[in-house]
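Laboratory data are not the source of any read-out in this text; all were calculated from the coordinates shown. On a predicted model such as this, the values are computed, not experimentally measured, just so you know. Cβ atoms are built from the backbone, for glycine too; each structure is taken alone.
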Structure I
C-alpha cells in the first residue's frame, strides 16, 4: 500500500500432538499442554533488516527478502544464512519473494513508479536479472504469487480506478499488464497492504485472491481464470481507515481460505482480526474467537484440513478448527509466515528475525517473549 500507509507499515511449526491430529477440534484450546504448543526457534540471520518477504522451500531451505534490498537464503535449516542480495539494490524495499527451489527465486520490490521492480535468479542468488521495472508513476506494486513454476501474477494498487495485474508465463523472465476490463472498480482509498507478501495468493492452476483495505469496506477479490476476470466480496474485518483491512490470505485449496488483518497501528484494537470462507471467497464469516490483535501473515499447515498459523507484531496464533477459533502460543514479533510441503515452517519480521518451527513439543521457546 502506498503513500501514508506505507510509512506506517515501515515503522510499525507446529509441533507435537497438536499437529499430528489434523482433525483436532476446539477442545484443544481447553486441554492444551504448554509443552505441546508450537515453538519458534530463532536463527541468526546476521542482519537487522526487516523481512516481510518469505519463501519456505523445505525444512532445510528458505529465502527471505526485506529492507535495504536484502535477500538471504539458507540450505541447512537456518544454521547459517547466506546473503545473496542483488548488486546495487540497497535502495529497494523487497516485500515479497517466491522460490521454486534452492536456486530459482523471484523477488518483488515495492514503491511508486520505478521503485516497483521484479528480479529473478536461477543460481541461488549468485546473479540476478531485472525482469520488470514499473514505468507508470501511478502504479505501486504490493504482492506476487505463482500458480506453478511458469505462471504467476503481481498486483498494483489501483490505476485509473482499478487494481492493476501483471502476468508472467515464463517463470518471471518477462511480464505484461493484463487488461483491466474484468476488474471491478476500486473503492475510494482502496489498496493492498505490502505487509507480508500475502495480499495476493493462489491455489491450484487458475484460482487467485487479492486482499484489500484502506477503504470503507475490507474486501477480497477472486479470479478463477488467472487474473482476467474478478469478483469482489466484502470481508468482515476492520475497515473505514487507511490502516485497516485484510492484510494476509491463505487458501489450502480452491474453496477453504483464511483472511487476517485488522488495524496495523500499535495500540489500536482489532476485534475482528480473522475470517474464514468455505466457498472460495464468495462469502466470509468472522472467526468465532479471532486472534487478539492485528495479524499480517497466515499459512495453512501442510496436509492438514484444520490447522493454520497467523503472525503479527504481538504474537503467533494457532487454529486447529479451520480458522474459527485461535489461540496465542508465542509473543514474539513476526510479519510473515510460510510452510513448505514437507512441514517445514518459517516466520520472519523486524530486526532480522527469522525463525523455524520446532519439531519437538518440548523444544526451547527461543522465539517467544519478544526476544
Structure II
C-alpha cells in the first residue's frame, strides 16, 4: 500500500513519516482499491467502523485495542424527510472519531511513538483520545478562540495542547513548522489520506442502516474531512453497482469564511482568497483549505452545490434544534441552516441527510 503524490505522482510506502511529497510538496493520496462493497462481507459482530475493515486499508489487528466503539451512529427522522445522522453520539462527541480511529490504528501498526496535529478542536479531541488509547504521545495545536471545552478534553486525554494566537490557518502553519523541524509524525486529518478511509464509513453505515442513499446530502466543509470521505464512500458504492448515480450533495460554509462558495461563483480551480471573519462556526472557519483544489474538482465533477450561511442564522437555528431535543454545536447548526436556505433557493426537498457532527456541550463557555 503506497502514498501517491497528488501533483507529481511520486510514490512512497504508506509507512513513511513524510507528511507530504518531498519532491514537489504535493499532498498524498492513498493507492488502495478495496473490493466491491458487499453487505455480506461486513463483520456484523463488530460494533464499530471496523465492521467494514474488509473495505479499509487494515493490515493487522491493531484496531482491536484502539477502537472505542466509534461509528454505528443512529439515523433519526427529524422532521418529514429530514434525516439526522447523530455523529456526536461518538466517544469524543464528533464525527472525527471515524478518521482518528483509522489513523491511530495505522500509526500503531507502523510503530509511531509521537504525533502532532493542528485542529479547530474536534479533530484534536479525537486524535488525542485515540493516541492515548494507542499509547502514543500526542501534542495538539489549536487557534485562539477554540472552545475551552475542546481544549479541556484534549488535555484530559493526556495530550499537550498549545493555543496559538491568530487564525486557524496560522495555527496550522505553526504546527507544520514543528513537523518540518523535528520530523515528528504529522497525524493530520487534512494531510493524511488514511483519515478519509475512516470517514468514508459514514456512507457505508447509511446504506447498511436504511438500505439506500438519500437523494440529498448536506455536508459542512472547512478542510473537507467529511466531504472527501463521503465522496470516497459514494464512489465505492457506484463501483459496486449499489447506486447508479450520485445524490445531490450540498456543501455548507459560513458566510464569514466561504472560500469554496466564492470559488464556485467564479468557476475557479482553486479556493478563493477570503478574509476569515469571526464566526461561531469555528469547525469550518478554514480560509486556506489544503485540499482545496481536489475538493473543487469533485464539486464540478458531481455538480455539488454550495450554500453560505449568514452568521445571524446560527444561534437561532441552534436554539430551534435544542428545543426539539437536538443539542448540537454551532458548526452543526450551520448545516441545518444551510438546509433551510437551500429549500428557499431551490424548493423543498423530499429527503435530505444532515450530519449532526458535534455535541452542543463542546460549544458552551460554561
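Odds and ends about this structure:
- Each of the structures I, II was assessed by distance in nm of label points 7 Å out along Cα→Cβ at positions 108 and 348; the largest value belongs to II.
- Structure responsible for 0.65, with FRET efficiency 1/(1 + (r/R0)^6) of positions 124 and 260 (r between Cβ atoms, R0 = 35 Å, to 0.05) calculated and labels I, II on offer: I
- With mean count of other Cβ atoms within 10 Å over residues 68-75 derived as 21.8, matching label from I, II: I
- When distance in nm of label points 7 Å out along Cα→Cβ at positions 116 and 276 is computed for each of I, II, the one that comes out at 1.8 is II.
- Comparison of I, II by distance in nm of label points 7 Å out along Cα→Cβ at positions 332 and 356 - largest value held by: I
- Top of I, II by volume of the Cα convex hull per residue in Å³, largest first: II
- Origin of the value -1000, where helix-only ellipticity at 222 nm (-39500 (n - 2.57) for each DSSP H run of 4 or more, over all residues; to 500) was derived from one of I, II: I
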